[in-house]
Structure I
Amino acid sequence: MAKKNRRQQKSDDAGAEPRIVTRNRKARFHYEVLEELECGIVLCGSEVKSIRDGKVSIEEAYARMIDGELWLFGMRINEYPQANVMNHEPERRRKLLLHKRQLSKFAESATRQGLTLVPLSLYFVKGRVKIGLAMARGRRQYDKREKIKERSHREEMQDAKR
């Protein structure tokens, strides 16, 4: 089988599906998602290797604006065992990468309106780590109960159709 040259590889990657590493499954239950955005994240090499191994958790993570930049807090990336001394800190804050227009529209409006920036998923697109970030409003307890009732009614209707 012949090797592919660089131009063929790039054209093959152009339509590549994102490879999802992890999802924040509780986010849609605890929050009402208003708007979603994809953004990049600044990582070091051992962090990327740990993410490829799936040793990452975004369940407790949130984003916040600090000095005109967007930072992600609470994301845990376990240490990469082969990195030895050059390993990373598992729960350090990480900078998120957005265009200035996106940053002003998305993050600043969220802080003005008192909304939370919650990561929904972490995935690879063309070899780069991306985070799906959502502007969300926290649900009250009675809203959560309503959502559970709606889900159970939907399941009952599906069972009745079968």
Structure II
Amino acid sequence: MTVRRHPPVWRAKDGLYRVELGAEDRAVLRELPLQLSQAFAANPKDQAFRRLSPPAYADDPVAEEEYRGLVGQELSDGKTAALETLAKTADAKELNEDQLDAWLRALNFVRLWLGTVLDVSEDEEGDEPEDAPHILYHVLTWVQALVIDALSGEA
């Protein structure tokens, strides 16, 4: 008899997503969103956050200011909600689609932040990491890929 093995994140027949990650991975998913939120609250103008809110109108400061005035708070609230969802559901064994979508967005925010802090370039994306912060970045990349596969129906 063949036992079917699922990836660590997959969509079950009931429409929910099953998550089978180790305790260390879950601890990372629980703690990093909180650390990002705290760091941003302490110093929102820090250059480490520049990739989290790139300008919509880089060549037009007036249009950029108007855009930020119209949607800036909504974008910020969305980031906060996604980060909170990831932190609160990091230990969940089942997630609905909205929760897993929040994971995807939050993982993206955390990766952008950490990648900026670590000065990760596209050239090193495939390199084998040697230090803890870069290993952490690669773990986040792996989990993000699992979530993308699950949401796209490939898992």
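Read-outs: derived from the displayed coordinates by stated rules, not from any lab. The model shown is predicted, which means the values in this text are computed figures rather than measured ones. Cβ atoms are built from the backbone, for glycine too; each structure is taken alone.
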Tell me which of I, II gives -8500 when you compute helix-only ellipticity at 222 nm (-39500 (n - 2.57) for each DSSP H run of 4 or more, over all residues; to 500).
I
Comparing mean count of other Cβ atoms within 10 Å over residues 49-56 across I, II, which structure shows the greatest value?
I
From I, II, which structure was relative contact order in percent (Cα under 8 Å, 6 or more apart) = 35 calculated on?
II
Structures I, II compared on distance in nm of label points 7 Å out along Cα→Cβ at positions 25 and 137: the greatest is I
If Cα extents along the principal axes in Å is computed to be 54, 49, 35, which of I, II is the source?
I
